[in-house]
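Please find the structures below.
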Structure 1
Amino acid sequence: MLKQLYISNGKLVEENGQEAAVQVYIAPDDTEKKYLVEQLKIDEHTLNSSLDPDELSRLEFEPDHLAMIVKRPKHYTAEDNFLFKVSSIGVFMFKDKLIIVVAEEAPLFEGKPFIRVQSIPDIMLKLIYRAITHFVEHLKGINMMAASIEHQINMAMENKLLLNLFTLEKSLVYYLNAINSNGMLIERLKNNAAKIGFTQENLEFLDDVIIENNQCREQAQIYSTVLAGLMDARVSIVSNNLNVRIKTLTIITIAIMLPTLVVSIFSMNVTIPLAVHPHAFWIITSLAALSATCVGLLVWRRRW
């Protein structure tokens, strides 16, 4: 599917046309791929890499355009079950247009950076900046989800909660790898700024992008380190909760067993004391209650 956008009064406006400044190909079919490869001379391998979520970020210079692979977070849904995934974007910058290839539809041009756009390089840099801020938003969400699961673990014994934490930790590893990959891409853009033709304003914004990506990487690193470092402690908490429950059940079992023993002894079909006593029932019941009380006092005194 093809979406075409124009730059109108500093904003991107979606409109059908032949020569749009920005063309977004969403999950391109064979016909669209053939057009991109044969007519626009986009390398077929790079085009396929744009649709591969495992592809690393990179920058390549072709004779008539600039080719980039940028990493961004994939849209999270409840079906992902705590696993945050990463997707790839193919960005191909020509002199008069910007071709973007994505595997699925996503809001690429949302947020404050796109309130005012001026040129093709400006849109390209802001697209990278938006991918970074998207990572930051997802990192905050992962941190909130991890905190919620930690609170539940304090009172739970289920392995499901630990598996959810392991999944979040796995997501952070993928995110950290993608952020580092984007960082190398941004550094290459800065080193080749003159070749690409960035203006002074573009260079200033690129510096902001570098700072934002570094902060995003540090944040992801901290979250990943904390989550991995405390995982053993959380496993111990779950194990300790299980031991406490078993101990409680054991105490209850003993407290019930002794009165049962007392009653069983006096229920034997042989001659026993109190067999003909008029208050035998109440005496035996009192002995059973006394045994349970003694167990309770012992538990309280020993602080079990």
Structure 2
Amino acid sequence: MSAAAAIAPGVRVAIVGDVMLDEYIFGEAHRISPEAPVPVVHAHGERRTPGGAAHSAHSAVALQAAVQLCAVVGADEAGRELERLLADAGVGVRFVTSATRETIRKTRIFAGHHQVARIDRETVAQLDDDDERRLAEAVEAAAEADVLLVVDYAKGSVTAGVMDRVRTVARARGAPVVVDPKAVDWSLYRGADVIKPNAAELGRAAGMPTRTPDEIAAAGIAMSTRMSPTAVVVTRGAGGMSLFRDGRHELDDAAITREVIDVTGAGDTVAVCIALALASGAQWPAVLRLANLAAGIAIRRAGTTVVSLDELAREAGDG
């Protein structure tokens, strides 16, 4: 199956999770500050983009999906800017505005192609009862989904109550659930069809080392046994991706070798590709190949960017 054919245009995806506003300051550094051993960055440009689950939503639109994004933001300018950016991108936004939380902002400073600093502004705490109830209602309102994608950055939006509603909607629709995890305790995600950790996240969940391919395989087998029948797809950076199901190491797909500029957001892109391809009826070999192609495009760019379906087709030689 070609990369272009692995995702059907118009797939309806509901995305739930932690959203953030990514801010970038671009410049050049030619000297060290006399005040401290840090580079002096002469800024020449700035950019704001959707981050976290909002980046996943933006990525899904670029892959020609119909997207509903369910998330919590603060009553602040960052939340309003994020909603504007998403609306301009064609994302259907179902935001809950919280009186007790601020919108997450991550400001990255680049000197040339190198990130030299990051500044985080965020609330990291489980949703209060009212925000949790309203987010669960937003998920229910996005019930016409072909697939549900949970993007958990462990900032507090993905609670047991929210996951219960995700599973309820998925059962009613017969739709798969894909999780991009940060929680150490994967019991929160039980009932999902796919969990997509990177090697470090897999190791933390399994309580096992994941430094080598053999260690990753052992941890993947352990977690796919524990979470069966949920499939576990592990991203391994330059090592590509591996699929584990029912305690078996089932499939590997090699990475697309490219110069790495910035890995920011590449994991979001992979999770979106997996969700949309599965909802389109693609089989696992095509799903992993598509996700690897998308990751290879994403890491060649500075900052959080999106990958289009046309780009994927060209990368695969389909167009």
Structure 3
Amino acid sequence: MAGAEENVVIRAGDCVVTLMPALGGKIASIRVGAEELLQGPLNPYGPRTQTMGFAEGDASGWDECLPSVAECPVETAAGTAQVPDHGDLWRVKWQVLGANEDSATLRANCFSLPLQLTRSSILSKTTSGYKLELLYSLTNLGAYTVPWSWAAHPLFTALAGDRIVLPESVHELRLEGSGGNRLGIGGDSVSWPVAKLANGSTADLSVALGAETGIGDKLFAGPLTDAKDGWCALERPSAGLKLTVKFDPKLTPYLGLWICYGGWPEGDGLKQVCVAMEPTTAPVDSLAIGGKWSLALEAGETFTWPMTLEIESGFGRV
């Protein structure tokens, strides 16, 4: 069995997935042949503190945001908990419970709230490509009720001309934030796929652009109530690839969408060029913002949910 300091590699055919237990259980790489599907590190991999900002780390790959995406104070029966930027789990070492050729199970504990997350990953070959199945299990280890929210944070590489596809039922998204307020301000409704920009022009949000555009927008779809609407796809005909994220809307009824074409982080240095398709329990980044989506676990209670990444190779090719 791999130790916490060693990377865990699972594979099926020519698809290779690399996990980094020592660095937040990060899925650092998903490769199909020579094609890397995840955003590379903006800064060298290194130790994380409990308070550093996400942009101070490598800001790459696929992390799990729990118990909040945004930094925020959260009131509990035990007092005020301070949740850091992008949550706890990308900052801590994960325990490897088991690993073999095509699967791995990792576990980690939050520090801001008494929550424990277990994630099992199974990689398999399919008739059209590959499938990475993930099963999450969250347990309240505390003696009091604990609020929580979760968002997957897979940063998929984006090339100009890639296409983001949402279910036909999605015509409008909630805006969390937009660089330069190009789509408006947080809380605004944004039409999909063609949105009206703050300057009065329009843009097709479903088409990925180049890094020179400096775009960085975070949006949410949902609540998605029909089982057939639990998906989002990124199509890349230039590489013959289609990536489809699938989830159960009854358990995780929202989808976060981070489209970043050179627009983040602020300041000098490398920028993200990615599309993040993020199944989530809430349509807001902050756990401190309550609503009908708010969740809590009783002492000792466990909540389990699935997520799948389907990789279709040969997409768009005859």
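Computed from the coordinates by the stated procedures, all read-outs in this text should not be read as laboratory data. Everything numeric here is computed off the predicted structure, so don't read it as measured data. Cβ atoms are built from the backbone, for glycine too; each structure is taken alone.
Source structure of the calculated read-out (distance in nm of label points 7 Å out along Cα→Cβ at positions 169 and 249, 0.2) within 1, 2, 3: 3.
Can you tell which of 1, 2, 3 yields 0.50 when FRET efficiency 1/(1 + (r/R0)^6) of positions 201 and 289 (r between Cβ atoms, R0 = 30 Å, to 0.05) is derived from it? Value 0.50 for FRET efficiency 1/(1 + (r/R0)^6) of positions 201 and 289 (r between Cβ atoms, R0 = 30 Å, to 0.05) corresponds to 3 out of 1, 2, 3. Source structure of the calculated read-out (helix-only ellipticity at 222 nm (-39500 (n - 2.57) for each DSSP H run of 4 or more, over all residues; to 500), 0) within 1, 2, 3: 3.
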